[in-house]
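Below you'll find the structures, each written out as structure tokens.
The numbers here are math on the coordinates, done by the rules we state, and not lab data. This structure is a prediction, so every number in the text was calculated from the model and none was measured. Cβ atoms are built from the backbone, for glycine too; each structure is taken alone.
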Structure I
């Protein structure tokens, strides 16, 4: 699939998620996550949880008061709102998403966030993660949660992250990688692409793309291998669960500029 077709495929899938305000692969799972993505019991906007997570990039303590945080593929705003609380009124949390339906939902949720917290430090911008709508060296922390694997040009995404980060800035991303190649007939499966499997890079290639973009001190903070039993009621991956067993993993990676 070429880049335009890939963007159209992903945008269509996530527009449907936004319209339904739920996961795209069934009631107990999501496009990218295992059946039980991390939950935040006291989230200021519970409606921002769409079940699309494959990790928790905010769990590792690398965001400080006053930081400017950029979330790639921000969806309904779940991680943006959590980041906004961490950075406080002197910081900012910015979400980037290419799907108008998701942006509309996130901006609606931003009103609820302000009502719940009194914080007016969130912003949502439309754009592709391969061409981020942010100035050079303007961001302290870039986060992303199961989105970069959906890009048709992942090395470019990492170069863009490097461009927008300040010197010493941090990248913390949760994503799907492959531990071994997929069976060839899976690679062009549109449904498996939207489910974050077919478009994922091999683990070493993913880390090499980060390294080649200029990042340093690359660390894997969490690493969970996909099991056949984890698909739950996912109608997309359930039928090929045995073939995917052990192939994919959810990792969280930290690196500095």
Structure II
């Protein structure tokens, strides 16, 4: 299997997989969602909460705040040298101490590490005059297999489209281009021309396929797959993809060991 990035920005990355099958793409997709670890708040100790929101609800909201994650610096608790007891290699502590009147946001969480909230303006609770909140939150690496708060993003895939142009009139071409804003479909000398390059064709909009259905015909190349990775920004999409391949390789090697044991 060959992999090539065809479009990339801060949140979304599209990767073209060649010489592959849907089973392989789906294995990568499932691994990213369920097994690539991220950092999330797991334990919360609230020493004072006079807000209108219950402690349990505060803890739930804290757990769903995306936190910056560095897999080179942190280990899963069960793989840490402390054996899950808790140390600076497998846990990150946050502190929150605020008084009203104010709205408390994710950016108010304080830590001595660089693992701060990805989004600073997620509301946690609202404090009125005389109300306050004081707590300590402990974040650890975890997997989406255990809880959705550890899912690093969303992943989808589709076959690579190949578009062919049918015979058409200049009037049909103008009507098509009027309702289609995709860079893959252009009007040249009264005729529709399709750019079948990787990037352009991967960005084609469904509205174009509907508006130009009498002019263009779409076919699918089953040996090429476009994988779209949307990150919640704890990890970048490239890291998510590479980590999933690493995990798949480890799982495969573990399976081979178990098979050999059974045979012997």
Calculated from one of I, II, P(r) over Cα pairs in 10 Å bins from 0, in percent reads 6, 23, 22, 19, 15, 11, 4, 0, and the structure in question is II
Suppose distance in nm of label points 7 Å out along Cα→Cβ at positions 52 and 68 works out to 3.4; of I, II, which structure was it derived from?
II
Given 20 as the derived value for relative contact order in percent (Cα under 8 Å, 6 or more apart), which of the supplied structures I, II does it correspond to?
I
Taking 12.9 as the value of mean count of other Cβ atoms within 10 Å over residues 4-11 derived from one of the structures shown (I, II), identify that structure.
II
